[in-house]
Structure P
Amino acid sequence: MSIQQSLEQKRAAKAWEFVEEISSASDSDLKKKYSSLARKAPADIQTGGLAQTLAFWTAKSTVAEGKPKKAEHIAHEKLLGHISKWVKSDDSMKLSQENFLDWLIKTATTSQYRRATTEALAFLVWVKRFAEAKLPQE
């Protein structure tokens with residue numbers, strides 16, 4: 001008998017891996033910020049759109065040169081990276097583009113954009129659940 005994981009299991013496994021990464025961090029403020037961001041992310045994407053939300057997170061993860069990154073910046077950077085890695089992965093859309101946001105804005109067709117949004121939202125269901133279970137709340 002073949003043991004093949006369903007797409008839902010693959011999403012859950014990758015989300016668990018990413019939340020475990022945050023959970024093992026020593027910065028408790030990062031854990032709280034990531035958890036809060038993960039809880040709000042699906043609504044942000046549904047309200048503003050995937051590319052707009054990712055662009056906002058990119059801006060929030062950027063700091064002025066010479067200034068240290070705070071937990072809030074790192075949380076945005078991490079969740080942006082986690083969603084990008086999942087949607088680009090072989091288990092999802094199999095994208096070879098380096099920059100996911102750049103691809104969404106410049107290259108993706110309307111149907112690819114919709115599929116990327118659907119995939120990001122499906123993945124975030126797991127990230128949100130695991131973050132609620134494993135990370136402290138603000």
Structure Q
Amino acid sequence: MNLLSRHTDYAVRALLYMANRVGERVSSMDIHRDLKLPRPFMRKTLQVLQKEGYLVSVKGHKGGFMLAMPPQKIRLIGLMRIFQGDISLSDCLFRKKLCRCVAVCPLRREIKSMEAVLVDRLSGVSLADLMVR
């Protein structure tokens with residue numbers, strides 16, 4: 001099980017790249033060149049981030065993307081939810097579908113508790129916290 005999908009990982013890396021270039025427009029080509037991330041994948045990721053309000057885009061020759069909000073307001077949990085959906089560790093580990101014992105399963109209760117702690121911790125992590133200074 002991976003906690004972060006490749007999509008979320010690339011989104012975080014692209015946002016960190018932009019956060020370290022305040023006032024500059026960044027293109028998918030810049031990210032591809034400097035971070036060695038696949039350009040078609042990055043273009044789609046940047047479009048999603050723009051649609052969700054994390055980025056502003058400028059079209060044209062000197063166009064590109066910029067953060068639409070300060071790094072302190074961009075939360076890791078929000079990015080994870082955009083690209084991965086809600087965090088869920090409590091799907092049954094033993095079967096493809098939830099069994100009829102789900103309401104009383106002691107393992108599921110424990111995992112739900114861990115999930116709540118994880119979501120709480122992820123909610124406290126901002127892009128600014130991840131920036132290398």
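Among the shown structures P, Q, from which was the value -15000 of helix-only ellipticity at 222 nm (-39500 (n - 2.57) for each DSSP H run of 4 or more, over all residues; to 500) calculated? Checking each candidate, the match is Q. If Rg and Dmax of the Cα atoms in Å is calculated from each of P, Q, which structure is the one that comes out at 15.0, 57? Checking each candidate, the match is P. Computing distance in nm of label points 7 Å out along Cα→Cβ at positions 5 and 29 across structures P, Q gives 2.9 for structure Q. Hey, relative contact order in percent (Cα under 8 Å, 6 or more apart) derived from one of P, Q reads 27; which structure? For relative contact order in percent (Cα under 8 Å, 6 or more apart), the value 27 is produced by structure Q.
Bear in mind these aren't lab numbers, they're just calculated from the coordinates by the rules spelled out. Not measured: the values here are computed from a predicted model. Cβ atoms are built from the backbone, for glycine too; each structure is taken alone.
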